[in-house]
Structure I
Amino acid sequence: MTEIETYKTIIMKKHLLLLFLSAVLSCAHCAAQVQKENDTFEGYEITPQGAWCWFADPRALHHESKDGRIDKTYIGYIDTHGNIKAMQIDRNTNRTDEVLVRSWFQPDDHNNPTFLVLPDERVMIFYSRHTDDPCFYYRVTREPGDITTLGEEKIIKTRNNTTYPSPFILSDDPNHIYLCWRGIGWHPTIGRLLIPDAAGNTGFDWGPYQIVQSTGARPYAKYTSNGKDEIYLAYTTGHPDNEQPNYIYFNEIDIKSLTLRDINGKVLSVIQDGPHRVNKKPEYIAAYPDAVVEHSDYRNWLWEVALDSSGKPCIAMVRISPDKKNHDYYYVQWTGKEWKKTFLAHGGGHFHQTPDTERCYSGGMAIDKKNDGQIYASVPMEGLYGSVYEIVKYIVHEDGSVGSEPITRNSHKNNSRPYFISGVENEPLYLTWMYGDYYDWIVSSKRPKAYCTAIHSIEPLFEDGLALSYEPVKQGLLKKSGIKKLSVNLPDEFTISLMLENNGATFKGTEWNFGNFSFGIDGRTAKPFLMVDQSFYGSSNVLGNSDAWKRYGRATDGKWLEPEMPDTLHLCITYSGGKLRTYINGLMDQSVTVEKVVVSKLESNCPEGISGKYRVYDRLLSQTEIKRLE
């Protein structure tokens, strides 16, 4: 073989080797691409049982104090057992706490709680029944930024039924809370509250007043503010199920003059003198062109109103076809001269599994508060498990074009009602949503499952203090009565777990004495309590659920059905750092500051039929560990 032939052979071998490597890399790339396409991301679970509507806000927020001591995210929701709950995520301590805000409430997803951070950084939580109760319920934390220290439940009475609380504190008036909701005549309503005192008490010192009067029966409003001196509201003529066409309007509330204005400052009304009247006539559009955002022949509905980085309002809305089968998502911006609408995506039809009700329920939208022109939407996508609603981020560019990026993919169940958490700076947990099956907004005999959804997030929670194993230092069976000496030396922290069954009995009237403190359940109110030495600490929550609603018709009639006692009950008591805390079925119920507790015995005083077992641990179990106890 000549030198030239040898050289050609080497070149050919190198070429073949390169072809082989290229083929291998190509196959690897294809495999990675297939793996990516077949990859599943459904977010991370915040709680396995929770839901929310989208007209009461903020249903979640993030708060950081100036001195850095508080760096927390709060997320609220309600489950089908009528438990109003909230998750607290502490970035300073890498700790999460899930709190029972209120048990035995109307099991309806319209009743999700909303949050407000007060000037002294206490957290105030509002909640109300779905338009059949003339009051708001609220609780205020005893300590700044810590919802594990919620004070007792209190009530703000109103003359009209309420729903959808949206509270604001503005820097130009830090001594008041401006509360917006659906109230008088089922219309947008506003009232001014005093900042709660040290005991959590407050009340109206102005209003409530109806803001607008529509020709429709039930206008739906979304609110936001500039944080300084104005509250903004976008609202519809009525409910799109009943209204076609259904217009969308935008107004501003000036808290200094207490007037309602259009976006250019034109005064529409003095709020306390009576509501501004809106309608769908050409004369109204001609008279108030800047107050009308949308006046097409469609069934329109709102998902959010926000301000962009320049302070101009933007609106997430859905345009629904007359037959309610097609939902189209739009992003609306005020340019300074007009309302500019940009089509984002086809949102499918109603997202839920019940075809004969609420056909205007879209998957949902949320506006990114940090990045202009970015919107998260729930849209139907074909994936590994069929057509499932996925969360997609849409980006509206300056030239009007729209890009998109998937957030979830190949999910097993629907991802719906996304929510962008306000107050985030460098917070990685900025987006949450509902995940799972949805049949109805209220529990009833017709649809007892209602909203079988979890709350998911874009970032995982901390696995706070989860040990591989945690054995009790003392355990045994609980007897109806009698005293069991606990011959164990406990450190300055401990956990006591009681696993109980009521075999045809009731938990009412039970009590356990551990030394200088005891835990019991009131025989009359069915509310738990702690006794430490001679001090009484009562819970705001009934030891019962709202499962009775499953046996009655679908209605918002103002009735309170009897709470049902659970058949099994997990009670847990922890002590650490001067905090004595109680947990009911894994949810934190009470937190009491106590200088010293003594554990020397387990004295049981229970009605006939209560049985179970106890466990004592010589350390503080995290809430994650408590939930995993069997």
Structure II
Amino acid sequence: MMACGDLIVRSIFSLVVLLVGLSYSPLATAWTQNPRLYKPAEPGRSFSSYQSIAEHGMVATAHPLASQAAIEMLKKGGNAFDAAVAASFVISVVRPQSTGIGGGGFLLTWEPKTKKTEVFDFRERAPALATRDMYLHKDGSERGQVFDGKVVPNASLNGHLSVGIPGLVAGLVDVHGKKGKLKLQTVLQPAIDIAENGFPIYAGLAEDILDRKDILNVFPSSQKIFLPNGIPLKTGDKLVQKDLAWTLKQIASKGRDGFYRGAVAERILAEMKKGGGILTAKDLEDYKVKFREPVTGTYRNFKIVSMPPPSSGGVHIVQMLNMLENTEYGTYPHGSPESIHILSEVMRRAFADRAEYLGDPDFVQVPVKGLTSKEYAKKLFSTIDLKKATPSSAVKPGNPQAYESPSTTHLSVIDSEGNSVSSTQTINYTFGSCVVAEGTGIVLNDEMDDFSKKPGTANVFGLVGSDANAVAAGKTMLSSMSPTLVFDKDDKLLLAVGSPGGPRIISATLQTIINVIDHKMPLDMAVHATRIHHQWNPDILRVEADTLSAETAKALELLGHKLDASNTIGDVQAVGTTQGGFIGVSDTRSEGQPLGFRLIK
């Protein structure tokens, strides 16, 4: 039976549609008529290459070479954990603009035999010398950096002061040591080979080099790799990274000590000294992977398991799903003004809470139970105006305590036994700090920008924060990374999913889940379907360019939404179970490719 709220919202939207002369097509028709959905990121590439089906294993990553490395591990007798680690190290080589061993990440594992989900937090952390106002002048303005006589703006985003303690190597070595079957050398060999021999630059990487060329050019160690002789590498050029291959060999032979101690650590620290960074030998030696309890929730008889704080992703995915449970969301056509309005209002309220309450749980009390409470979600949903958009200035953080009880890559893997990995990894903004540690090939992160430098001041992604996410020594900066697992009512894994994209990670992951559960889309449609994003501030509803009809846009504007065109929202990599095997889907928005594994009997 349809809820009263649904009847009201349908009547209101019928009136809006009548005013603008809008009519809707069934979902399947809308799908086939939208050219955006059949436009792969790479020219000449077939739409079908973004999907794979196989019997004995599946991987979806953001680059074909990473997927190939994962499948190679399965062929050698490895498991999903070997495959995920191999893919992660390869992604570090072929996507230096978005992730790498100079960064960090989050990883969820699922093992059917134990019925246990484990959370590995290897996010970057603030160095011991970090201070609350280190990026501000006395007058409150943002600091820059001077390197070799050149002024580099925004010290939290660019240059040596923006670097947090890298955690990726510690995390991947830990996952492999606890759960892998193959030797570490075997798992790292594909990444070593690709770094040493090179790979062709693809369009997305060439565009990102151009986008960050002014900052990359400041640092000679970065320039010589990505802009030799000051000229940016272009599509089709070969990127060879001999220094990075050397670093990977140190890790393969010495494990985490090959990165956090010895020759590699010495070169990282020498680079820090050269640029006035604050990372120390003790910071590197003392880094520890943290193990946390996952965030869990339910949505229409499905179980959702995701990343807990210091990620905001899992908390707010569960929170938004809880809000959506107060309406029959699946009865609204995908991409219709009804569905977009409700979803954007739900996002607006979740991101308002994110700005106020989320931070490192080792430093601040995060009201996770309150934020993920269904009663709290019901109260928030009741504040949504079904007749118009609520200005963000009128949306304040709620009171989740009352409900308390006494820029990145993603990969998803599943093996023949059902062991699964969902992991999101990053160096933050494009090319991170833009600093390569001389002699290592390591692009260092700029994760310090994910702290709230000053309450109410936005970071590079436009996100604002409070003192809960203020800079502090040893603290983990807040993240949006949202590796997520979805289970059916019998506790069988249905989906491992996640995305890169700053705060859009949360939106992309959420919409993939509701496309599967509410809109009953097959996984390829669920991943490729158009997306929206609203993060409270700025008060803008982002929609992917050329995906809304003029009539739909007009209907949303009449409701008070301020629309802004975005190139893409997220880059989802998903694997799931299907009849007789597994399915993998890589987003057409990027260069990824899923690959399946079939045992030859």
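Read the figures in this text as sums done on the coordinates, not as results from a lab. Keep in mind that this is a model prediction, so the values were computed, not measured. Cβ atoms are built from the backbone, for glycine too; each structure is taken alone.
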**OP:** Taking FRET efficiency 1/(1 + (r/R0)^6) of positions 71 and 375 (r between Cβ atoms, R0 = 30 Å, to 0.05) as the quantity of interest, name the structure among I, II where it is greatest.
**Re:** I
Subject >> Among I, II, which structure scores highest (criterion: volume of the Cα convex hull per residue in Å³) >> reply: I
Original post:
For distance in nm of label points 7 Å out along Cα→Cβ at positions 391 and 423, which of the structures I, II scores highest?
Top reply: II
Subject >> For -2500 (helix-only ellipticity at 222 nm (-39500 (n - 2.57) for each DSSP H run of 4 or more, over all residues; to 500), calculated) the corresponding structure among I, II >> reply: I
